[in-house]
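Laboratory data are not the source of any read-out in this text; all were calculated from the coordinates shown. Quantities reported herein were computed from a predicted structural model and do not represent experimental measurements. Cβ atoms are built from the backbone, for glycine too; each structure is taken alone.
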Structure P
Amino acid sequence: MLLSLAQWLQSLSPELGFFRVFQYLTFRAVMAAMTALLIGLMAGPSVIRRLKVLKIGQQVRSYGMETHLAKGGTPTMGGVLILLAIAVSTLLWFDLSNRFVWIVLAVTLGFGAIGWVDDWRKVVHQDPEGMRSREKYFWQSIIGLLAALYLVFSISESSNLRVLELFFKWVQSGFDVNLPPKAGLQVPFVKVVSYPLGVFGFVLLTYLVIVGASNAVNLTDGLDGLAIMPVVMVGSSLGVFAYVTGSAVYSKYLFFPHIPGSGELLIFCAAMAGAGLAFLWFNTYPAQIFMGDVGALALGAALGTIAVIVRQEIVLFIMGGIFVAEALSVMVQVSYFKYTKKRYGVGQRILKMAPLHHHFEKSGWKETQVVVRFWIITMLLCLIGISTLKLR
């Protein structure tokens, strides 16, 4: 929005040439981060007070950690604050004609709406379980598949009209269209290796990445500040990849696929980092507010969508290692419990408690120790992920 305004003002008079600074992506990214940070910090206290007035407090599960029972009643649905800061900042600073930012915004707010309904049921109906898994996955799948069907053709085309034409061509050809190499699965640490996926393979991978990342972040959001800081670090790292793939010069030099328009995603990533840091101000131990599903589901979906656009699904798997470990811990725990109960009549557990962060709490780690150590691990994993820019 501000970019269009600056271009209009610049066209009125040559003396307003200083507005050219708005054309620089890096300048707008910095401003987007600062805008989101200020919005979050200024709106945070009023949001917390409003949630307290509405009595929107966290319902702690009876079978959860005993030490968390004291957190009952802490305002939740704080993800609304994050999404508000991201949306306003992004709309102010990004190029409104960029289709990639619009699709990421749509997916983020769509998953945020799912999380909002889930949190609302927990609060209003006093049901700690919220939306049932089957219903939640259904709506996640709808949004994930729609996003995947759009992205599979938009990666190789530069306009929505061409995307639509390619979609109809794919249908008319009997669902047989060859995608360009940059739409294949990019392998890190190897030069110019792209495994062709085909349309169905791309859609399936995109769906799994978006929905999987969304639920992985949601499972990680169990301790004060645990999820938001890794989201900030991974999102910022993906912003670097977006900047590279969006530049014809840098992408060619670093042997990355050039995806015109993807660089504008740096604005969204910067806004997400600023909003995340502002939320951490209130979410750090002892938390004044919880993110809730409205924030966790949305932020995870955003990370997954950005990773698909910049063709770094494997790198997201590396940098988001904490999210992956948390999700796998739940899957392994549940699967092993069901298997042993069916075979031996008594369910057994591998971990003391799932997700993984609760296992370490049960093992004697303090909550702050778990959180900070997971942050350190994420920082190292992000450095490994960024190293793939050059180590190829």
Structure Q
Amino acid sequence: MSESQICQKCGIPRPIEQFQLMKPKDSKPYRLKTCNKCRHARKVELKNKLSDDTEILTKRQYKTISPKRILDVQRHGIDLIEEDEVFAKMSEYKDLWISNYGRAVKRNRNNYNLLKGKIDKCGHLFYQVKKEICRNGEWTYYKTTLAADHAVMNEFVVNPDIRNNVKCWHLGGDISDNYYKHLYPLNPNQNRVVRANLSKTGDDSEEFILKVMNDVLFKPDDWGKCYYDLRICGVGYVGSTSANIHSIAYQKWKDMLYRCYSGRYKDYEGCTVCEEWHSYSNFEIWFNSHLQGNDSVELDKDILYKGNKVYSAETCCLVPHYVNTLFLACNSNRGDLPIGVWYDKEKSRYRANMSCDGESQKLGSFKTAEEAFKKFKDCLTF
């Protein structure tokens, strides 16, 4: 019968092999009095324990959705599951709206239908959709998988650190619940701590999650308090040591903030920058993911939604510097449509037009405004 020893932590007799053997240089080998299982549990507890070193820099915030992005569900015969359910247009996906409860609507010609979606092996809801992706210098729609929880979080919840907060925590650990007020963007360390605490104590309250988000122990490696100093117009901060402040993206970000908050530009009175883009790190990620080629580009908030006054990932796009000399405004015909697009009532079609050297060029007619605008954008890349 093998030798055993009683663990001083749990009080359970265990085989001697389950107690770590220590071999000091100047004394005899000996076994620790706490078993390996209890020592491991203690390490996990200390790893997940909150410190007293916190920086309250992150608050719980939700995005303001422009009315122009909200689907008129009554017009299209879609019943809401709750009174506060809204469907927001997703800018990078073809004819797709996502609700703050995780339901998706797809337009097929003139019909608007709820997508059924599927459940993956882990229990997460997802949809098969088409996303606009640039490959070989051309923007084209490709089939892809869209996770409902991440779609809701990205469209409705302010993410203070897009670079690192890649995990989506569901309140109560219920992954079937995709309601936006129950979703939290966390980095992997924060997600691990919240999960461990829920398992141990049953607590994953918003109060606890915010403590974890603001605890320096669980901040990412590129975090630093100095990078949250409000450097630009009292609202803009860098947000990360990884952000490149010697780039065209940084200059575009500064120009955007100055236009809205410096008080120097009368044409931009009433214009604002969304909360996420107060962080340059967040803006830089969006800018670089949409920048194609080496041509000079401008950040435009009016092309997608006429009269828009908010700079955000959902309402802005990058266009070549010379775009103002190419598009045919057609303001009287355009209405709320994107630049370069107008609706032909006689033909019941959307038409794309462009002007070059003062001459109007017809680019074709299309069933939807999105298809017409895509053609317009494609013609700007030549």
Structure R
Amino acid sequence: MKITRTLAALCLGLAATSTSFAAEPLKIGLILPLSGPFSPYGHNIENGVNLYLKQHGDTFSGRKVELIVKDDTGVAPEESRRAAQELIVRDKVDILAGFAMTPGALAAAPVATNGKKPMIVMNAGTASLTSKSPYIVRTSAAVPQYTVPLGPWAVKNGLKKVVTVVADFGPGHDAERYFTQSFTDAGGKVVDAIRVPVKSPDFGPFLQRVKDAKPDAVFLFLPAGEAPVAFFKGFKERGLAAAGIKVIATGDLTSEDSIDAIGDNVIGVITAHQYSEAHNSPENKAFTQAFYKAYPKERPNFMAVAGYDGMHLIEEALKKTKGDASPAKFMEAVRGLSFNSPRGPITIDPETRDITQTIYIRKAERVDGKLQNVEIDDSLKNYKNPVAK
């Protein structure tokens, strides 16, 4: 009888614990640039987050999802750090998420560590980011994932003399370093390495340097938005395209939210990346249809998918923990987690907490009147961050 009472009490205790999880909202603090030059990044990620909730419901494992959104204005590490501190201390969030830009993610990492809060990175791409806190998991991509493959591809396709042009910040430095290494290892030669300001660069002098070097191609890494538009306008006006110089680039350059602004100057550009609106799969068809219904004047892009997948990851993790978002249980649940994304199958590496996914080689083309990133090579399946630590 005593044993029976003990077991009954234990069962009641477990039931009460389960009920308490269900009764509490799941607070997710989103830190995104919603003002300033990088506001489109935050807007796209937020679109993906909200679309997931619209499609799948706003309750995860019995817990109502409550989003608390903070604007970190872009490349402003102190703002990102302050926002993370406020969300943990004042708002008592269960999970931090967002982080469009690497400087902000790096600034928030020690806050997540000290506060013992899971931190879902939905865009920032610096290679070593997940090593900066045991609570970070990434649902976007690491820069080396879509730069390293371009080196051997370029050499294989006859582009053996290249000038690199990258934005002068962490991910740009990563892109330059990892492309250069893979390109030279494959037998190519970098004849000039150019770094341009992140904000509002004047491309004129840099394009002249490219023209003078007479390369086969330019390797380009710029943040999505206004910079690629300005680059390609100058590229054409200064006669670089007419001179036969090709452009190979990371896929954020031709993101669907900016490719139309670049216009036909982008046709023929080769990129490597993890997502294209034109990707052919049932999951992407459902995602793009839902996206256009929710946001009829916008196009889905890789940032929206990373936000969407970030919420999917949270929901799947909570299914495994039965609603428990405590840091140890949540982080254990995300290790090795796999599901089919609009981009294709993805897995969270159990050791690095970074994302494993297919990286596609794409060519910018006009398809049925619309500029698209058409996938021409999908052989890089289950591709890990090649420099993960």
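The value 4.1 for distance in nm of label points 7 Å out along Cα→Cβ at positions 266 and 346 was derived from one model only; which of P, Q, R is it?
Checking each candidate, the match is Q.
Given a computed value of 17 for relative contact order in percent (Cα under 8 Å, 6 or more apart), which structure among P, Q, R does it belong to?
Label of the originating structure: R.
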Worksheet item: One of P, Q, R was used to calculate distance in nm of label points 7 Å out along Cα→Cβ at positions 170 and 370, giving 4.1; which?
Response: P
Worksheet item: A value of 27.6 was derived for mean projected area of the Cα convex hull in nm²; which structure in P, Q, R was it taken from?
Response: Q
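Which of P, Q, R yields -22000 for helix-only ellipticity at 222 nm (-39500 (n - 2.57) for each DSSP H run of 4 or more, over all residues; to 500), as computed?
The read-out was computed on structure P.
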Practice prompt. State the single structure among P, Q, R that was used to calculate mean count of other Cβ atoms within 10 Å over residues 130-137, giving 12.0.
Written response: Q
